[in-house]
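Colleague: Some structures are shown below for you to check.
FYI, it's all coordinate maths here, none of it is from the lab. Please read these numbers as outputs of a predicted model, since none were measured by experiment. Cβ atoms are built from the backbone, for glycine too; each structure is taken alone.
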Structure P
Amino acid sequence: MRKKDVVLMATVTSFESLPYPSRSELRQFAELFAPLFSASSEEARRDAVAALSQCKNIPPAVAFFIASQPIAVAAPFLTSSTCLSDDALIAIARTQGEAHARTIVRREALSPTVIDALVGLRYDRNTRRD
């Protein structure tokens with residue numbers, strides 16, 4: 001296993017073990033995560049995202065970063081993370097495209113606001129084809 005993969009997974013595991021991370025711990029994780037993630041292998045990225053999809057306290061910037069990754073990596077996070085606000089889900093669906101929107105639709109529960117936005121995206125896509 002690559003050293004950076006090990007460091008990414010150790011960072012994620014350490015963060016996961018914090019039931020109520022302090023602001024300082026959230027900030028530190030946010031600062032460390034993106035560079036480690038970017039330097040890691042695809043497999044380590046998928047493992048990290050799968051683990052973090054079960055965490056309740058992820059910094060919003062990290063949650064948005066993860067959700068914006070290619071769908072092969074972001075899918076488990078998009079379908080199950082409770083850290084994504086309605087606004088974040090809508091922004092992801094609008095900016096990342098159809099695969100992300102379809103994955104968001106598979107979430108267990110969606111608010112009426114998100115549903116309306118997703119329906120609007122479908123409508124917009126259909127009108128552009130005409």
Structure Q
Amino acid sequence: MAALLALLCGGASAATSDATALKHGEEVYGRCLACHAIEQNRTGPAHCGLFGRKAGTAPGYASYSAALKNSGITWNEATLSKFLADPMNTVPGTNMTYLGVTDAKERADLIAYLKQATQAGKACQLAK
């Protein structure tokens with residue numbers, strides 16, 4: 001019985017931890033809102049449908065740099081982490097002049113939030 005209680009409590013703790021990370025990631029995403037939004041293109045492209053999408057191909061967004069379009073990057077946790085840590089050195093010539101999210105925990109929480117918030121057809125719909 002004690003083992004079951006410990007397992008259940010551990011699960012609740014993990015869920016709370018995940019919720020805390022997602023909330024923190026949403027707060028970190030606030031820094032991105034000057035140029036980006038989940039569902040609509042702004043100065044930068046919309047993030048809806050981000051995971052699994054080839055860099056430089058967001059629907060309806062035409063202001064990509066040649067460097068990003070030709071980067072060969074497909075967005076996933078690893079590629080986002082590398083890019084977000086230092087965009088201008090990861091893709092020299094990118095139009096994204098943001099210095100990056102250098103704190104690994106903030107970056108991980110941001111990516112966790114984006115993974116959930118950008119699921120096309122589930123969490124977001126691209127504005128037409």
Structure R
Amino acid sequence: MSIFHLAYHVDDLQLARAFYGGVLGCTEGRSTDNWVDFNFFGHQISLHLGPVLATSTTGKVGTHLVPMPHLGVILPLAEWQALADRLTAAGMEFILAPTTRFAGEPGEQSTMFFYDPAGNPIEIKGFADMSGVFAA
């Protein structure tokens with residue numbers, strides 16, 4: 001299994017720690033005064049202090065426009081649902097509230113979009129059948 005690594009900017013490491021560690025439940029790894037690593041659902045993200053990447057709501061997926069670019073992860077549906085329930089209970093402000101799209105089609109998925117405190121968009125997908133991730 002390969003693990004991806006993605007590094008991007010945030011404007012406040014303490015807010016990032018509270019969000020990624022406290023809200024999303026990611027485990028913190030190494031850090032300095034300028035960056036912090038997290039285990040993002042089995043992958044490594046490195047959050048560095050700096051200017052946040054500009055995004056725009058230009059990605060058309062089905063009937064929805066979503067922010068581009070965005071970071072995402074795919075979880076088994078039970079884990080996705082538990083996270084969706086936890087975020088909803090915590091009062092998360094969603095760009096796209098937890099929903100299921102492409103029902104009954106190849107690639108049926110549950111999804112939710114939200115921003116981290118720096119404004120970086122994140123999508124979390126859930127699949128009941130992980131073999132459908134690359135279904136055509």
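Colleague: For structures P, Q, R, which has the highest computed value of distance in nm of label points 7 Å out along Cα→Cβ at positions 17 and 49?
Modeller: Comparing P, Q, R, the top value of distance in nm of label points 7 Å out along Cα→Cβ at positions 17 and 49 belongs to Q.
Colleague: Okay, next question. One of P, Q, R was used to compute Cα extents along the principal axes in Å, and the result was 48, 31, 30. Which label is that?
Modeller: For Cα extents along the principal axes in Å, the value 48, 31, 30 is produced by structure R.
Colleague: For the read-out Cα extents along the principal axes in Å, for residues 65-104 alone, a value of 28, 20, 10 was computed from one structure; give its label from P, Q, R.
Modeller: Label of the originating structure: Q.
Colleague: To test your reading of the models, identify which of P, Q, R gives -3500 for helix-only ellipticity at 222 nm (-39500 (n - 2.57) for each DSSP H run of 4 or more, over all residues; to 500) when calculated.
Modeller: Only structure R yields this read-out.
Colleague: A value of 3.0 was derived for distance in nm of label points 7 Å out along Cα→Cβ at positions 33 and 73; which structure in P, Q, R was it taken from?
Modeller: The correct label is R.
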